[in-house]
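Trainee: Take a look at these structures.
Every read-out reported here was derived from the displayed coordinates using simple, explicitly stated rules and does not represent laboratory data. Just so it is clear, the structure is predicted and the values come from calculations on it, not from any experiment. Cβ atoms are built from the backbone, for glycine too; each structure is taken alone.
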Structure I
Amino acid sequence: MSQLSTKHLLGIKDLKADDLRLILSTAQKFKEIINRPIKKVPTLRDITVANLFFENSTRTRVSFELAQKRLSADVVNFSASASSVKKGETLLDTVNNILAMKVDMVVMRHPSPGAPHFLAKHINANIINAGDGTHEHPTQALLDAFSIEERIGNLEGKKVLIVGDIMHSRVALSNIFCLKKLGAEVKLCGPPTLIPKDIESLGISVELNIQKALQWCDVANVLRIQLERQQTKYFPSLREYANFYGVNMERLNKLEKEILILHPGPINRGVEITSDVADSSQSIILDQVENGVAIRMAVLFLLANRTID
């Protein structure tokens, strides 16, 4: 298989395991390219990509833009805060106006779940979901899987723990779909108030005791407490959360093994993870950032229907 089964990347749920493997293997080739002295290739020099970010973003936006420029695409950056959206323009009108300028691909982050899916039904350009509300964040899940396999090999049979604010995390859902399709076992841990009801129907398990959860896993993906999305109090205080669910060196030292630590960022140091863990040799947080560019290059390349040598 040298082409994706879809013309969009709307979510991991829509992809086949073969699609995931193709993206990961293509990203490996691009990682080699971006570590050369000359990091740029002319692969997408006839493609124009619009980055539409209706929510604040640093890592994802910069990573996508860097991936596009490494592939020699023409890039248009759109920020909702400085646009006609503020004057009442609809999402579809905004995108159609941009497409009238002959844009081939759209990378979009939006606060409303399903916004990229809506666009995909109405416009012809390739759509890449860079995060839609609390729904999915597919490229984050792909770069997480890539980073894990780079360190400990094939995900088949590996035990991955996702700990933190599951309820408000688009990263969690995309990771669950991705890890399951690649053969990993997945367990969730966090306050009961931050774990969605019926989440176990996705074929995963829940452990409320952080020490037991860490002892079970090979990899722990630590999620940020998303206070900006929480309309009510889900736990007494950040200090209380850190005491009961924070990943710290004391907890890791009690384990009978060494586990891999991931975090999608931004990090609330001292809350969900301590600095000594985030900066330790067990952490691959900076690898995730580097691998994000390779994964996004792979996605852009494959959606543009370029074939691999």
Structure II
Amino acid sequence: MQLSTKHLLGIKDISREDISLILSTARQFKEVLQRPVKKVPSLREVTIVNLFYENSTRTRISFELAEKRLSADTINFSTSASSVSKGETLLDTVNNILSMKVDMVVMRHSASGAPHFLAKHIPAAIVNAGDGINEHPTQALLDAFSIEEKLGSLAGKKVALIGDIMHSRVALSNIHLLNKMGAEVMVAGPPTLIPKYIGEALNVKVEYDLKKALQWCDVANVLRIQLERQNQVLFSSLREYNLAYGVSRKMLDSLGKEIIIMHPGPINRGVEIDSDVADGHQSIILQQVENGVAVRMAVLYLLAGKRE
């Protein structure tokens, strides 16, 4: 089987069958990662550039590790140490890199739509590692993989996305994926951090009461407050936010049932989630990080198969 697309620009752009193929391929790669020798020669002839215009720790390292496990040749591009700091355009930068015969570009950019722009102008396969407040497709895929691993399937499961929905590319990719795979989705948080018409536009439930959202769901995916993307004051203080919307041990113990706790990272401990929850027995946050490598291996492997 093959993906129906040459690029991974967003979950919105791929089919349910593509998602299922990526997740089943990731399961095979996770088995590889449990072996003493974790490296396979699948992408030995493929050159991949990691083009990160925004800071990243987990995503960048996860992609680099996935590429190394697949035996790809990798180039890590830092904008601060490049001609971008001298005013070079995105297209010029990438064309210069492509002249070095690169097959694939893994790209993170602060501008929504930057990977889509590149995909129209260059022949290499593009993997979106996060663009502005638009999408973060591999995060949604690894979140889905982690839920499946824990609960068996996504169909019929109730997933609550809690926190800064308005500025979260993780939320948008998760909503698209969960809807396509038959899960029920709720967004929860302060009214100022939830887009006004999101319920009807994206087929999600909307809840402003944290406890009601937690009582409803099987899985709570807790998102951080993205202060760097907010250009106005949207809540009174981080302390007030924690009191109203922070996921605490006391809150979870009051539910009368156990739910799964997820977080895409980085975690703001004591703001959207307390440490004893993030590190507690209901949390699968570290499994998400581990699964990220297998999922990204699957994406790179399948897209390499689409190269012309």
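Trainee: Computing distance in nm of label points 7 Å out along Cα→Cβ at positions 155 and 267 gives 2.3 for which of I, II?
Mentor: Numbers: I: 2.3; II: 3.3.
The correct label is I.
Trainee: If you don't mind, there's one more thing I want to ask. Quick check: 4.0 is what I get for distance in nm of label points 7 Å out along Cα→Cβ at positions 75 and 195, calculated from one of I, II. Which structure matches? Don't skip to the end; give the middle numbers.
Mentor: Working: I: 4.0; II: 3.5.
Traced to structure I.
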